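Structures incoming, each one as structure tokens.
Derivation of every value follows stated rules applied to the coordinates shown; laboratory data play no part. It should be emphasised that the depicted structure is a prediction, and the values quoted were computed from it without experimental measurement. Cβ atoms are built from the backbone, for glycine too; each structure is taken alone.
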Structure 1
Amino acid sequence: MSLSPYHIYQDLKKNKINKSSAIDLLISILEHDKDLAKREKSLRLLKKIGHKSSKLFNLLENLLISDKDNIIRTLAIQILYSLFEDKALEPLKFALEHETDLRCLIPIIKNIGNMKTQKSRAILIEKLKTITENRYRYNLKDIEIKDNLEDYSNEELASLLVNYFVLSILKVKFGYFKFEPDEDGVISKLDLSNIDNQGLFLHKLKDSLYNVFTLSSLKELNLSNNNIIKLPFDTAETTSLKILDLSYNKLTKVPESINNLKNLEMLKIKSNQLRSLPNSIGELKKLEHCIIRDNKISSLPNSIGELRSLRVLDLYQNKLSTIPLSFKNMVNLEVLELGNNSLEEFDIDLSTLNSLKKLGLERNELHRIPENLKALSRLKELQLYGNQIRTIPDFLSRLKNLEILNLRDNKISYIPTKILTMDSLKVLNLSWNDIETLPGIISSLTSLEQLNLWGNKLRELPESIMDLENLKILYLNDNNLTARPEFLRILEKKGVKITL
């Protein structure tokens, strides 16, 4: 019979051996085998079998206190608490006094905090007093806790201890960084941006991420501008986290386990190397801002449509060629940035996006303005520059709230009069097109403040431009005007800035 943990467990399931024999064999591997993977698997299977015996308790106690590998000690802590909570306090107390590895200390503290006894409470209070009075205090002078520790629950006491240990080790490794405690003294905001670029080559932030994500009361975390390539969300306990900034790192993927961050409201992963998003992203039901610009994402999961609380979605400068139909479900979306991708079509149903105010489709491969845009009745800003658009359709005039329309750098040669009746328009950018004539009805744009006609083929201008009472800036450079119209001087006297 093989002594591999897998085969032992399979033999148990097939009733080839009884539970007692399986446990003895797995314990034997833990005591005598040097293969870490086999020992770790054996421990996990012992937890799965769940048989409570004094022999197993003694083994776990010995592993907790004396095993050289921190992974084994950490597992022993978890299983000891899970199977023997009523007897676990004494070995956990001993380990709290002698353990030096933070990865092990944190679950020790948390498990003691989960116990609802006066003994466990006394252990936590004693440890807190020791820390605040002695060697760790100099690292944490900005942290204040209540004078009366009795005001805290056991879980809160444990959280304070974890905060002290994590911040202390971060201070030792990285020196200065910003953090803010809440009124109870636990860290609510932590800024570790640019830590890897401070010249401390012996320490990298990636080696401390596990500890950072054990701060269960953390609400804002900035990890931007480091060299992070992987995220430890599998064990993330930062369930209170609302804002997470991972911009300017080296991430190639976001793990499925990001769904552990149930309270996340803002996620920034700008300028990484992401090629996709996990299906589980749709489980972030409270997410309102999702900034993923400047990556290499070529497709999006349909589950993204489940982000019904989302108000801002920024996917600028990726490699998207299609958009999921599920976008229509993001009914609270106000800003959608899809510029600088590879979209040739944009035919998704937009009729449900009644809250959308800004849409960026610039620098794609669009040959026409999508007709579905006419459904966006509340749209205020539309960016379509840098495409291959040749005509401006009349249906754009239905966008009664549109204030900014940017069609710069396309192939437009004609301005339909219907568009020039949009009295809400404040900024109209038609620069770098092929426009030869400007209709006199342009005076109907009664709210227009900025008109950009730079780089077209205009030979003359209609005098009706003078009737644009709100005009502040007029760009006319690089056209084919044969002479400077006299009425432009009149506009300049009125305060209009004109470049010609």
Structure 2
Amino acid sequence: SGDADALDELLTRLRAEKVRAKRLPVDYASHSAHVETLRERLADVLDGIRPRATQVPFYSTVTGGPLDTTELGAGYWYTNLRGTVLFEQAVRAAVADGHQLFVESSPHPVLTPGIQETDDAVAAVGSLRRDEGGRDRLLTALGEAFTHGADVDWTAVAEGRSARRVPLPGYAFQHEWYWLDSTAGGADVTAAGLAPTDHALLGAAMVRADSEGAVLTGRLSPGTQPWLEDHRVGGRLLFPGTGHLELALRAGDQVGCGDIAELTLHAPLVLPDRGAVQLQVTVGPPAGETRPVTIWSRPESPDEELPWTRHADGLLAPTGTLPATADPLTAWPPRDAEPVPLDGLYDELAALGLGYGPLFQGLRAAWRAEDGLYAEVATDAAPDGFGLHPALSDAALHTVGLTDAAGEEALLPFAWSGVRLYATGATGLRVRVRPAGEGTVSLTLADPTGAPVAAVESLTLRPLRAGALAAAA
């Protein structure tokens, strides 16, 4: 919106870059200085408006949040025509207040795509469509709203139309089979003299007879853990660095050392698209205040002579002994923090070789403040059996892509230190990222109320070494 010459130049550039754009045939350029010539006339026309309170919550695209409708006088409507449209902020405010279904009442959906792009966890449906303005289209929209949870009084909808219940048709067989793969795990491990772990990645644990050490075993397969499919680096299925952190945390719990003093990743764990890998997490006997931990894997195979690969090692500390602390993130978003646009972030990461599927595309909002970056992340990945689901903690690291540390190379976790887990079962997080040295950040993770979930004193990220994935496959 603006001067015609400037718009012509912008349209030319957008079309050259194959960006979809078109000129709207309107009498005046809304949301620009052109509207200011209408201010007095608009004030005179709307002077008689006497706004009243409403029982329905009103979210304003002028203020970007809920608004008392008694304030909708002539001045408000002028600002509505002149100012910037805060549509995304208004939608996010409604979602934050618990609204999950949006219905656009219009001749054709215009705002619905924007709502869905703002938050893919909500549902947005239209009412009518271009060239489909009749009752059938409206009933279809009503059905769509119903499937997304709207409380529809179907008796009232059908009143006076002699409606009747009819059985739905069955589904035609498409001649495609979906056999369930046989899975390892699920057996009673106590029959083999092992202890169950109640963990999603590690199925059994045992104490070594010749020392005070322990061994935890597990199995990784995209067939039994489909969320792994959503984490690809350089086109290969890569076990996330946050997954190694989760394994070490669970192993530490087994021996009363729930904090991680340090954990360094040495070799990527590339998973096969079909098949599985065996896991071992070994914990050594106490060495002073800490215990060594090492993470190993090898392909699942009848060949018992296949070698094991060491992926990570570090030191575990007794629970609560590390100085790592997580401040509550209750003031949210922080005062004076500026919103950071996230448009195209995952496309940019994909161009760097970081292929995140839906379960890992968890970064929902971000803000920049003087002391660092703040973000909200969430995932649909089920938290059962995890301390902190790797997809959720991995999404927290995507905030680093907005910092000065992010360059033209894909950065992956390399070394963790001072890690403490305060709470389990999170599906959404508030995140604070602060610089802690060159290529290093500190992390504070909290739940949506601001209560601490985890703290990372230091995380060092490095570009993936060329050829490392091919060598590890």
(message) Say we calculate FRET efficiency 1/(1 + (r/R0)^6) of positions 74 and 258 (r between Cβ atoms, R0 = 41 Å, to 0.05) for every structure; which of 1, 2 gives the highest result?
(response) 1
(message) Suppose mean count of other Cβ atoms within 10 Å over residues 282-289 works out to 15.1; of 1, 2, which structure was it derived from?
(response) 2
(request) Given a value of 27.6, 91 for Rg and Dmax of the Cα atoms in Å, point me to the structure among 1, 2 it was derived from. (result) 2
(request) Can you spot which of 1, 2 the value 0.95 was calculated from, given it is FRET efficiency 1/(1 + (r/R0)^6) of positions 18 and 354 (r between Cβ atoms, R0 = 41 Å, to 0.05)? (result) 2
(message) Out of 1, 2, which has the highest value for distance in nm of label points 7 Å out along Cα→Cβ at positions 194 and 250?
(response) 1
(message) Quick check for you: by relative contact order in percent (Cα under 8 Å, 6 or more apart), which of 1, 2 is greatest?
(response) 2
(request) Work out which structure the value -6000 belongs to, where helix-only ellipticity at 222 nm (-39500 (n - 2.57) for each DSSP H run of 4 or more, over all residues; to 500) was derived from one of 1, 2. (result) 2
